[in-house]
Structure P
Amino acid sequence: MPKQKAYYIIDFDSTFTQVEALDELARISLKKHPQKESIFQKIEDYTNLAMEGKLSFSESLAQRVKLLEADEEHLKQLIKHLKKKVSTSFSRNAEFFKKHADEVLIVSGGFKEFITPVVSQYHIKKENIYANTFVTTGDGKIIDYDHANPLSEEGGKVKLLQHLKLEGELFGIGDGYSDFQLRESGLINKFFAFTENIARESIVAKADHVTPSFDEFLYVNDLPRAISYPKNRILCLVLGDVDPKSIALLKNDGLSIRHKASFEEKYVKDVGVILLADGEKIDKTQLKNAVKLKTIGYLGNSKNKVDAELCTKMGIIIFDDPKANPRNFDFIPKRMIDFMNSGATYLSSNYPNLQLPKIDKSHRLIHIHKNVPGIMAQINTVFAKHNINIVGQFLMTNTEIGYAITDINTEYDKQLFKALKKIEHTIKFRVLY
């Protein structure tokens, strides 16, 4: 039986972008208004009431547009602002939108005037953008919106999809009540609550799947993506008294954070990244059992606190700061993030230092192995057997280990990974993107 065509119904505000566009427009248009703070608050309240399903969408929209006092000049400023506020995981996966231009629909209670210029950069077709439109006076003042548009009404997304009669498997991605209504009405097969920017409890509770990033959505649906494994699935343990700024850096990169006073047993097998406050220790047994651990950041000197020799043997890269530089609160997390994202081991204290360029349209594979003769030949034999074209290869060694990065620009199958993992003396293997 041929596979059903898939459609991706994506919301705009707080989903495709990190912000609510009407709220942002108000900040621009009311910048000099004496009562601006109280008006902002009213607009925000109307947004949230509608998003949580406590006020009809049409009522919320009418009230917000009235309060805006905006014109076309304000809109231009808004568009410029929104282009910089596209959700990180959406902008990272621009290639997906290019590939699936026919199946991606933007369906929003927002306005085409600002949505179209923002999403068009991502190869989303103008005819696949469904949103409201403003009514303006001759001199460009926004005075109203088109009330005949179903998206301006309560349950507008449901009415629109009923009218479109799309045939196939329909996925909805959004953060609000109007997105969930599509699932409730049975018009879409699955609703993914998108929580990268905001998590509304009432919506999260009803979702088929919670997706903290677009990478997660692509991963669970086995679709091509910019990074091979969603960051939100990587557990990052922060231990001890760590500066909130350090934690924020790791959180903003998309890692799933747990901040604890000590290394609890329940996290040992799943932890992928650890950041330790100065003075904290990890014992050998815990380290041995931390099979998924890729990197440790230590905000100070890790000597006698973390067993560097064991980490090296296990393929765990340590970043520490023996000189206790006052900048280490952001220096160490940034090194860890760079390693997780590009494989760079620059300024690691237990691994050969490698700085890497990112090669476009390629997949990056990391192979850590014991430094014994002939391993690189075996690695490249595996690539040759699988007809893989290598576009770049980097190798650094010390007396104990070899750290090899290979960039390939061809599609691969799972058998390739199995073959690379099976090479004798392999310590760790992973695909970065």
Structure Q
Amino acid sequence: MNIVEKGVLRGLAARWMELAALPIMAERKRQWTALHDLHAERPMVLFETALLENYVQDAELVCQDAWWRDIERRLRWTIRHAEEVGDDIVAPPFLRIYWDIDWPDYGVSLQAEHATDGQGGDIAYIYNHPIKTAADIDLLAPRTWHVARDMTCRHFEEVRDAIGDILPVVLHGTGSLFVGLTQDLFKLIGNDNLLTWTYDEPEALHRIMRYLCDDRLAYFGWLEREGLLGLNHTGWELVGSGSPGLTCGLPGGGYGGTPRLRDVWVWMESQETTMISPAMFSRFFLPYMAEVCRKFGLIYYGCCEPVHDRWDAIIAQIPNIRSVSISPWCDQRLMAQKLGRDFVFSRKPRPWPISGSAPDWDALEKDADDTLAAARDCNLEFIYRDVYRIGDRERLRAWSELMRSRIGC
């Protein structure tokens, strides 16, 4: 890193700290905590810019080394969001560096083939689905993970030396934790097998779910034993397909300074089983999901899948759920009745009205009002995600202002 690049990073670090020190950040932190402690003071609002294409473009970056470009991008991204969007982002008074962990394959490789669209994007992709028959399950092998401690610590020291006197730099665990059992099931066997094996190969389906469940238990247990976990309830750390995990409900009892699984949030979802009946979901998938969830302190459940037709079975087996994703395909009135004030109602507005060349502001207003009518008495958050391409960044603040006008804050 040359002197010009270092100067750019130090300038960005200074701006980050200016934003983090604003009184509004402390107030937002308090309000997010109240939400996740289940006594929300108002609906919280967040636009997840991390999914947007080119929110920070390569041409803006000054650093040439790949590692430093990632650091510069993170700084610019957070600053831009905090300055422009006008939602309830919390810029923390520190920058986190995460452990660099090597993930081996399953004994078979998962290869994704991406398609490039007319604008150069490559969001669409397909997998090779290497497990094509029940006999192929024999190809799966137990995995062993490795952490690059020396390299991570070296990077941490380099970043701290460069900007740590301005923006504190902390070495902090692995970030958000995601289980993804049925996601990897889909990647391994494909959608056709996922659907038909419930009838044609039920024992094979149980066998591969057992394998994936044991794999996750082994991985998370390894993180805990190796001291690689980081608390994800203390600052700007998105949990699940949701919001900052700020809460007084963690860490768990007996916490002694080294994070354990019961001290952290984990994200559990099962979008791939939407077409599976609630009864078959409870038979083939939910028991394995619940087994993993029991190791953790709090659960953020769901993503894009509707949960209203299987919620009773889910909460009966995973009682430590705190937040629930309410997607556009979910019956939000029914879920508002079921969740009440006992959970966080994490609403995902429809992505299409704000995408493309021109937003549909009438549709966005109706979407917000429908949710407020259904769930105003819930612990409510609006998390706008699954938006990948927009015509201009100005619409992000306009959406935040629209939401605040509907909420009344």
*asked:* Given a value of 0.98 for Rg/Rh (Cα atoms, Kirkwood Rh), for residues 87-182 alone, calculated from one of P, Q, which structure does it belong to?
replied: P
*So mean count of other Cβ atoms within 10 Å over residues 7-14, computed for just one structure, reads 23.8; which one of P, Q is that?*
P
_Quick check: -13500 is what I get for helix-only ellipticity at 222 nm (-39500 (n - 2.57) for each DSSP H run of 4 or more, over all residues; to 500), calculated from one of P, Q. Which structure matches?_
Q
*Assign the value 2.0, calculated as distance in nm of label points 7 Å out along Cα→Cβ at positions 111 and 175, to the correct structure from P, Q.*
P
*When you work out FRET efficiency 1/(1 + (r/R0)^6) of positions 15 and 215 (r between Cβ atoms, R0 = 41 Å, to 0.05) for each of the structures P, Q, which one comes out largest?*
P
*A value of 2.7 was computed for distance in nm of label points 7 Å out along Cα→Cβ at positions 103 and 119; which of P, Q is the source structure?*
Q
*Name the one structure among P, Q that semi-axes √(5λ) of the Cα gyration tensor in Å of 33, 28, 23 was derived from.*
Q
_At a computed 1.0 (distance in nm of label points 7 Å out along Cα→Cβ at positions 55 and 399), which of P, Q_ = Q
_Ranked on relative contact order in percent (Cα under 8 Å, 6 or more apart), which label among P, Q comes first with the largest value?_
Q
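Computed from the coordinates by the stated procedures, all read-outs in this text should not be read as laboratory data. The structure displayed is predicted, hence computed values, not measured ones. Cβ atoms are built from the backbone, for glycine too; each structure is taken alone.
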